[in-house]
Structure 1
């Protein structure tokens, strides 16, 4: 009964292995060909399949899939049922008899026939349901493991069959299914294919090694490539290299240090460190077969050694670190070399900072230590062991600041997001960087970082709707003792210009008498980024949709202009627009001004043509304005000019039919508006008829 208890404890410890497969409604099947038979092993993959198989049993069908290497047509072939009745677990009484001499069978009996097991539904109490569901899973796992370790237990559980009616040259497909499907579920059958010509060749466990410690042997071997072949392993030990005995009453289950690790391990206790021990291992298959032994590895335990001890650690002139250590007599006798190691943190990683020292050495000076460092003494022993001292902190007060950051560069986008970067400092004790900002060179720089930056880059946000055209940055490096470097060179970024320049202002707008035109005077925009100013003229009678460019000034220095292209009788206003580098504009508008003089310009474009056939003279003129009346004056043979015709302002031609041959005629024209304004008298146009 003690052995049964040990097996149950063993199963409890190894339950995660048994349950690692995904639970499903299916049968899993394996086949192992022998010389004249094929052994079949199967296992239900979940609770439902197991309980169904226990109740109704299993049916095994065999199909011939090939003869003498040639495929056999399966269509229409009926499989041979290998048993007259379904295979079920042995009755409880028979199991009881077998359990007396076989602990594995006893475990199968307890798992299947125990009266203490009553599965309830969740509706009758969730706590009771969970408890009993967990017990059912454990029993299921115990049963599977016991069957994997013992063919007798597998037979008793109804999970093993030996087919002795096989023939050489034939290849078979075996189908193992439950004799009756449960209500509301469908359990998939297990299928495996094999022949007598396909025996499973078992290999010895590979990469077997042993690490020796004080009264301990740590065994390790590769198991990931044997997964599905070996269920468990037998570890054997010998003191003379000849007589081996298992180190445990039960086989050893594969157990990796962490999930996914390809090796399994086992730790064995040694009675002493003087005896040379020999180890070997072999694997056990789900069919109860044992594979070949591994190679034999021998060795002996390693006595525990006292660690070296750092007696003192001190600073020399705040520049160097002095270490002194002590070795026990036993450790000194086994020391091959001494190495001083150093790390930035107590947990490491540690790097060697000295060459291997003589085992008699007990002091060392670190000539160039960082500000804060942890030291350990590393001892290499003659038996290839490594022993470390506990870490000790050594400090020097760092007064040396980091180098000034260089290579600052950056960019700013239209929304005011600034991206800065610079060359990384190389000091080993660098803590990080601080960023300072100002809006002008004469302003004091203020820090914009909330914490010390670890990376040599920074993202900032600045306002773009501001009169400050630029933003300036400086970078400071800080070491672990918070010593600041010099400020970096100032790096200047130009803000995206969203602010319009100051507008120019008209100061004087009058009609000019001395020079015919309109005199304009103004004050230019005071903004420094103005790149040009444009003066526009708008005829009020036409509207602002039709602007005339009077001039463009790219120097922002012109502040006075006389517009001589204006027409008398028209009303105007002017717009002066300033443009900055970003295309922002600001403008100023003058008041409306009516341009008028004492006399409007004379009509210049006048022609007189004689038509001798019709005996008349045609007088025509061009005038871009439309007065109320045109007055036509005529002179005959150099006599004084007299009013000849009075025409409406739309008529720009007249015919003189009262002429005589041999006379000389001259004509002059003047226009008059309803306001009483008139043009000057035009120059005479003469013609001889």
Structure 2
């Protein structure tokens, strides 16, 4: 062990009530999109984090009663004793590596439409359900018996959590997702009894649940309280001063304060809109209110910043969700003096999209996330090579870089050829766009790993055609040559080219990233991609002084980015920069100096003056090399070529996370057992028939 003395404070143990955390690295509760559907996969994922050195590893929210469930989201459940084995499996995997297991009990209340249970939601005040999707459901106001019932249900769930082996059992009042948050908030709590009105009354139920939980399990389990410090909504929602007063009323009852922001998108702010440590102004001062330890988050990726936050007395433990996903071994690398090997979170929030799409969690930086059990992948280990056949990787974008470094770690001789004069492919270009600098870490970490691999040779400014590849004589070739944005408007709305007149100025994101700017002042950005690119392009053009209009057939800008919790941030920024947004409009024709738009509902057309049009629609795989090699297949044997595989965007354009995953998958599966017939190539958990 070669610990840098700057980080000693991060490795000190700390008492949390009756239990002791071995260091200051704390994986706060975070969702995964797996929950009750994939409990074994979830257990293995959390176990890998414990192996990686996290002192505390928590679940996502655990629904403790069927009268409050948030279908279609897939979380964990602890409705009755039958759920105990599922949760015990995760605790066992965490304990196997010496970490503490935490469980976040949750009753969503006014956030739960109850589409599965079909129970009427309960809330402090009968209001429409405040969910993500505007469900046409209202909650009813809880009466005194309802409150007594929830206290009883919570206590029973805490006892089940202890039976399942958990060391920390949460009372959750954060993010605007918990009924306790709604009791604390004047916005949602309109009660006139002892649970509403004054600050003391609104805190009453939180205090009762904390005491109930301490009495039930506090002799052996720590009882943390998770609380939102601010909703960033001005006087409409909770604000820091009021929340600090609330903490003051119950300061010594919980064993730990886990402080965050509300709502969830503010707490998990994408890097495009928020810096590392952005929550510090809101959590600073909590430690003055209590003698109990405090944990807070802030997408911390730098050990220096982590140590500084503790030394300044802002927190006692470093809370992480996304950084623990990007690098489950972050604590171990600090402990071993390998901070340069930390796979830093880029803050893209693709991990969050798993929860919103009800699919297993994924990560742009860590392609093994969610695959620990399903495919047997590990973030720090990969099996040795099983042949001495070298590999040629053509293209050093995210897919090619990941494939090359993973193959290199397996022990293969790898040649990585890149036609550009820098590594990174699309990442090298996109990280220069407004707000996306952190995305360069996808390239930087992989380049750092390649530098440590003597069996990997990297060649820049090396354009290889099919003849050159055949002459190279390498038996396995990976084509990771990326993709390029289409310039004809073909995308989701139009599957054939948009009519374009001669002389019309049409640009793509590739043009802008290569510094080819529009001629003229008026620019229309047509978004049929619906993720981040069009809004970033509009933002960049506005910053450069162009009169910019953003057009989309969707109901809002960058609509898919709701899944990464950044849609409203993107739309707000565009509006702040003076960009006009026209939704429900389709680009019908492009002419010199003008475009024709039509309403997606009525078909009614209008004309808009425009000197140039930027199309962000879809991309074409840069698969010319793979195609050319396929045409020359009869010559492969003589050239010693056995296999050519296109991966990532060169096969089918998608997100950067897809590309990194494709690179890892190629490296993992090379020389591995063949899938027999149509067998499912990964493990899945099947429901038991009763």
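Since every read-out is calculated from the coordinates, none of them should be taken as a lab result. Keep in mind it's a predicted model, so treat the numbers as computed, not measured. Cβ atoms are built from the backbone, for glycine too; each structure is taken alone.
Some points to look at:
- Of the structures 1, 2, the one that 14.6 was derived from, the read-out being distance in nm of label points 7 Å out along Cα→Cβ at positions 245 and 621: 1
- Looking across 1, 2, the calculation of Rg/Rh (Cα atoms, Kirkwood Rh), for residues 237-508 alone that yields 1.06 traces back to 2.
- Computing FRET efficiency 1/(1 + (r/R0)^6) of positions 93 and 261 (r between Cβ atoms, R0 = 35 Å, to 0.05) across structures 1, 2 gives 0.15 for structure 1.
- At a computed 7 (relative contact order in percent (Cα under 8 Å, 6 or more apart)), which of 1, 2: 1
- Between structures 1, 2, the greatest calculated value of mean count of other Cβ atoms within 10 Å over residues 189-196 is seen in 1.
- Value -8500, calculated as helix-only ellipticity at 222 nm (-39500 (n - 2.57) for each DSSP H run of 4 or more, over all residues; to 500), assigned to which of 1, 2: 2
- Structures 1, 2 were shown, and FRET efficiency 1/(1 + (r/R0)^6) of positions 373 and 397 (r between Cβ atoms, R0 = 35 Å, to 0.05) at 0.75 was computed from 2.
- FRET efficiency 1/(1 + (r/R0)^6) of positions 349 and 389 (r between Cβ atoms, R0 = 35 Å, to 0.05) from the coordinates reads 1.00; which among 1, 2: 1
- Structure with the greatest value (metric mean count of other Cβ atoms within 10 Å over residues 293-300, set 1, 2): 2
- Winner on mean count of other Cβ atoms within 10 Å over residues 165-172 once structures 1, 2 are ranked, highest first: 2
- Computing mean count of other Cβ atoms within 10 Å over residues 405-412 across structures 1, 2 gives 15.6 for structure 1.
- Calculated for structures 1, 2, Kirkwood radius over Cα pairs in Å is largest in 1.
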